[in-house]
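*Asks:* These are the structures, in structure tokens.
Values in this text are rule-based calculations from the coordinates and carry no lab data. Owing to the predicted nature of the structure, the values given are computational and were not obtained by experimental measurement. Cβ atoms are built from the backbone, for glycine too; each structure is taken alone.
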Structure 1
Amino acid sequence: MKKVFSNSIILAILCAMLLSFTSCDEYKIKSNEKLKYYTSNAEDDFSSLIKQYNKICLEKYDESYQIEIIEFENNDDMCTKMSTEIMAGEGPDIISLNQNLPFEKLIENEAFLDINSLINNDETKDKIELDEYNSFIMNVGVYDGKRYIVPLSYGMDVLVSTQERLKQFNVSGNNGETLTYSNVSVKFSPFFNSTKNYSFVSNDSDTGLWFDHPMQLFSRFINSYIDFDNKSTFFTDDEFKDNLDIMREMVINTREDNSNALFDDLYINRSLPLITGKYAYYKSIGETPVVFRGLVKSDDIYSAFLEIGFAINNNTKLQEQAYAFIKYALSDDCQMRICGAKGNSLSASISFPLNNKAYEQLKYTASRVTDDDDRIIGIDNDFISTYMKIADYVNQCTLYRDASHSYYNSSVIGDIVDKYLSGDISKEKFIRQLTAATEIYLTE
């Protein structure tokens, strides 16, 4: 049965999205019998996974189990159509976390299918066994006992530098040390007071990144002072006010035209085999890499984010086909393909799988990586072992890899943040506007 959401905030959000986008041409749907996925980039990680599945699924199923990728010329056209259809209780069958939608509100209004209902009704021998996965990350998609999000891979909030780079600013650091919003201003005060041509984090457009590093840090900083579940904000706390100054300085510093960076490659090239190779590269140039945890709110947080994840539209009429895709995406074989445990990974930016067997295979693969002289690098050094320990101890995880382009960060508070960072509004006015906009989003 189709479900039409009456909650006022959903209607307001989706109407606003409709009004902000230009009108689009009619899109012809090839078939009404297949699962549908909308995208404005058919080469992204999730689209690549679907294409992989469409080939493999024919070994077990007929063509009706394939997924139709409907590509739009731009993101605005896609969001226009999705907004129209969701308001009508329709929409694509599969929705990925990289789409700019108010997921917090959609989850609250049960727009997505409870995956537990599919798992519990499965009596086949290849049924999904939840104890075969990283339990903490797997439960990121669970709300009020219902499993709305299917996580596929995750990465950690880490910062990587070298001892040699840090020493230029009289800063010391050890592998696994935590950088919090509160201690970074003190620990790195020599850096922020320096006149050297250095950014805090790498923001090199030549790396082909589709988001900028400093805004990821700033967006995660803001989000860490929101309790989305209990609809509360903490922007008026002294801790937030005190930390806001250094976070703004970090963004401004990194946006300047600096040729060097204290921390590099944030959120990319972090698959275990690749980071093992990165370790060898640092050693080859006579530098000692160091991995920090953070930035985070407190030193007991091991923070992560979902890299790939998706939900199933609660209005889908193809639950059996949807469940077949879910089972494939979480299978040993697919999870190994995604992270590069066997052969090339789906993407260089994919770090860790949820499947326990795939994770163990990934560690073995990384342990066999060789340097330019064909010598095995190993994963028992302090840098790599600390990196893996951080992954094992994750106790906090967000839905978004690209936090700065989530619906909340871009559409709800994006203009307010831009005005503050550019100096158009004061710190006090920023906090007032940030609090008001966020509370409206959370409560209405």
Structure 2
Amino acid sequence: MVVGSGAREHIIAEKLAESGSTVYSVLTNLNPGLLELSTGCHSVTNYNSRNSQTSILDFAKASSVHCVVIGPEDPLANGMADMFWKHDIPVVGPTRQLAQIETSKGFTRELLEKYNIDASPRYRRFKTMHGASEFIDDLGDNYVVKFDGLMGGKGVKVAGEHLHSKEEALIYCKQLVDGSGTYIIEEKIFGEEFSLMSFCDGRKLAHMPAVQDHKRAYEGDIGPNTGGMGSYSDSNHSLPFLTEQDISDAREVNERVFHALINETGQGYKGILYGGFMITGHGIKLIEYNARFGDPEAMNLLTLLDSDFSEICYNITQGNLGNVTFRNESSVCKYIVPEGYGSNPREDATLIVNPGYAQTASLYYAAVNQIDGQITTTSSRAAALVSSSSTITKAEEKCESGLNFISGDNLYVRHDIAKEGLIKKRIENMEKIR
């Protein structure tokens, strides 16, 4: 059973179905891809209310589900994995305690510090305003203020971008304190971001290729932050601006954090451990951890996956993960979103899909609804197209060819993702920094 109704969950369901599994889905929107793939669907308004969780559990039992794959962070943060394990239903996704690796930035930073994992920038965790002003002074103009919890990607404020003075920063800190929240102030670091995820079975890890996501809404890496406008990976499972040592160092951080979680909690982490890293002039630094597949990165990774995905999921739950292999190809994913996504999105856009896209790309539906044969958008991302080929350039060209078959009103795509000019800019940036 797949919990979640976005493009990430669409490709998860597709790969499970391709592996011969019977798929059931729990949805908050009527995703046409999931509706088509699923033997049965259960619709809820949210994943986390007591009534919703009870109905989801009842649906899983009635469907004789053997394994649950949880896509989004909210159900993990609210203990859905714990609920299923309590009823002897295996889950790909960590328990609430282990999901703190995503839900509490303070927990993560302190875990790294306690176990001597040298991948954090300078930071301090605060519960009051005491000491915040002095620490900002200590960091100068290079600081970031982060809410210590989940805020849908809206809890991070960066000096020079969102915060234009120390006074603005302290006002934001006070807002977080008044909202009963702890917060982190940490050093602003410079470099290139990338994601490196690992399958975890509670005892060991299997690493996935590195992927670079693009958070900014508009071409040229400007505009508001979003859930992700698209992503790419390279055929050598690294990225053009990374060295072999960078990949090795990121994998080592994931491994050490995985074992630190076991030592700290007494529990084995079963699911996907997602390291969000930055390569800087001083090596690999951790930006944050997520407790699930990235979105859009899942589209790149599962497109390239060579191993049987159903087998991987079952083996994760049984603590019996074997070798996992990926094709040596490049991949490019681009999201189609409603106009204004990231700030003031249109909710009335229509998505028209000509099946000709399938000549060069695969399509995965996200936050859309299919009603009476018409696909309409919500305020979030609409659909993702992903292509693979021998090089990034060829994969990008195939993805663009597929996009020619997608139409509709009030839609937007970041066409510059994975194009040669943007990648060259990233390589040159790292050459200056190293």
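*Asks:* If distance in nm of label points 7 Å out along Cα→Cβ at positions 137 and 337 comes out at 1.8 when worked out from the coordinates, which of 1, 2 was used?
*Replies:* Considering all the candidates, the number was obtained from 1.
*Asks:* One of 1, 2 was used to compute distance in nm of label points 7 Å out along Cα→Cβ at positions 361 and 393, and the result was 2.9. Which label is that? Don't skip to the answer; put the middle values down first.
*Replies:* Values: 1: 2.9; 2: 2.0.
The structure behind it is 1.
*Asks:* Further, regarding this structure: Hey, distance in nm of label points 7 Å out along Cα→Cβ at positions 41 and 113 derived from one of 1, 2 reads 2.7; which structure? Don't jump to the answer; show the numbers that get you there.
*Replies:* Details: 1: 2.7; 2: 4.7.
Structure 1 accounts for this read-out.
*Asks:* If percent of Cα pairs over 26 Å apart, for residues 97-224 alone is calculated from each of 1, 2, which structure is the one that comes out at 28? Before the final figure, lay out the partial values.
*Replies:* Details: 1: 47; 2: 28.
It traces back to 2.
*Asks:* One of 1, 2 was used to calculate distance in nm of label points 7 Å out along Cα→Cβ at positions 129 and 409, giving 3.7; which?
*Replies:* On the way: 1: 3.7; 2: 4.9.
Matching structure: 1.
*Asks:* Taking distance in nm of label points 7 Å out along Cα→Cβ at positions 65 and 217 for each of 1, 2, which is largest?
*Replies:* Details: 1: 4.7; 2: 3.4.
For this comparison of distance in nm of label points 7 Å out along Cα→Cβ at positions 65 and 217, the top structure is 1.
*Asks:* Shifting gears a bit: Where does the value 3.8 come from, among 1, 2, when distance in nm of label points 7 Å out along Cα→Cβ at positions 49 and 233 is the thing being computed? Let's see the in-between values first.
*Replies:* Values: 1: 3.2; 2: 3.8.
The read-out comes from structure 2.
*Asks:* Next question. Can you rank 1, 2 by volume of the Cα convex hull per residue in Å³ and just name the one with the largest value? Write down the numbers at each step before the final one.
*Replies:* On the way: 1: 152; 2: 139.
Largest calculated value belongs to 1.
*Asks:* Hey, relative contact order in percent (Cα under 8 Å, 6 or more apart) derived from one of 1, 2 reads 17; which structure? Let's see the in-between values first.
*Replies:* Numbers: 1: 23; 2: 17.
Answer for the origin of the read-out: 2.
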